[in-house]
Structure 1
Amino acid sequence: MRVYVPLTLSGLAAAHEAGELGPGPLTAYAVTPGLREWYVSDDIEELEYAALSRAASASLRMLAGAPDIARRRVVVAADVADQDAVADPDRGLEAGALGEVRIASAVPLSKAAAVHVDADEAEPDITAAAGALGAADHGDDDAQFTVDGAEDHELLWFGVQEIPHLIA
């Protein structure tokens, strides 16, 4: 199963040094039954993009909680055994849990297929979105507009061998 693990650049550096995404348990995003039902599509590429987008939103939340780190969302796509990525059946259709899975243990970085990272030019919008997240969560429409602006930036695709360049 392909999972999308939200990180930050400093988290990616730590994973690179350790040789694994972890320690577990990890929260990741994948094409779950709940995501399929919510998205109403059988196109696997669209569904995987939706899971990637959910992970990018989780990465933004990580940035909001750590104002001193680089303001770029990071998502690592990795392949794990289906039984290792478990969705909570009681939360499957909750908006906040769509596509969310738990992985009990660390994932070796050798299982990573790609890394998705914001471009440098996205940083001002990502910074603004991270700063507005709390107000958006409390119903501020202007703040939500700012947070939604982060989604205007597509994450760039990088091969795993490019991680040293990304964290340099």
Structure 2
Amino acid sequence: MTATTTHSAVVTLPADTQILVTRDFNAPAHLVYRAHVEPDLVKRWWAGERGTVDSAEIDLRVGGRWRYVMTANGGFEVAFHGEYREIVPDERIVCTEVFEGIPDGDLDPAVCIYTLTDLGGRTRLTVLTEVSSVQVRDMIIQSGMESGLQEGMDALERVARSLA
């Protein structure tokens, strides 16, 4: 199997309320999926190089909830949570996502659609995030999410490859 594909995620903005991330992994789809749905594996990649995942709770069923909590390198806590809306093992996950530290909270949750495409031993992962407004989309983009995303995706690939 070829080497990892570091920092190769492509972020585009297909609509005013959407963020699309596309990345190919040198790992089979079932292993990339597994790294997304097993708490111990999520703990190994989700924070990228930005901290340590303290908790990854996953109730993998439609209507089930998930919650990830990390301690960032600066010593502060970062947490996200959501609810699963659709699950097709090894192919697709649709869930909501809420950043728990949003100032003046109570924004509508984002809807994230994870699609895994088998490329014959490799996997294309697309993540389409749909938010309530262009302002929310821009706030996410301006948060520095892309650099953290690149780190997390690189770590995700390492974890998925380690399962082979």
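Throughout, read-outs are computed from the coordinates displayed, never taken from laboratory work. Since we're looking at a predicted model, the values are computed, not measured. Cβ atoms are built from the backbone, for glycine too; each structure is taken alone.
Rank structures 1, 2 by mean count of other Cβ atoms within 10 Å over residues 8-15 and report only the one at the top, that is, the highest.
1
Of the structures labelled 1, 2, which one yields 47, 35, 31 when Cα extents along the principal axes in Å is computed from its coordinates?
Only structure 2 yields this read-out.
Please state which of the structures 1, 2 yields 18, 17, 7 when semi-axes √(5λ) of the Cα gyration tensor in Å, for residues 24-71 alone is computed from it.
Checking each candidate, the match is 2.
Out of 1, 2, which structure matches 1.2 when distance in nm of label points 7 Å out along Cα→Cβ at positions 56 and 112 is calculated?
Value 1.2 for distance in nm of label points 7 Å out along Cα→Cβ at positions 56 and 112 corresponds to 2 out of 1, 2.
For helix-only ellipticity at 222 nm (-39500 (n - 2.57) for each DSSP H run of 4 or more, over all residues; to 500), the calculated result is -12500, so let me know which of 1, 2 that is.
Among 1, 2, the structure yielding -12500 for helix-only ellipticity at 222 nm (-39500 (n - 2.57) for each DSSP H run of 4 or more, over all residues; to 500) is 1.
Please state which of the structures 1, 2 yields 4.1 when distance in nm of label points 7 Å out along Cα→Cβ at positions 120 and 144 is computed from it.
Answer for the origin of the read-out: 2.
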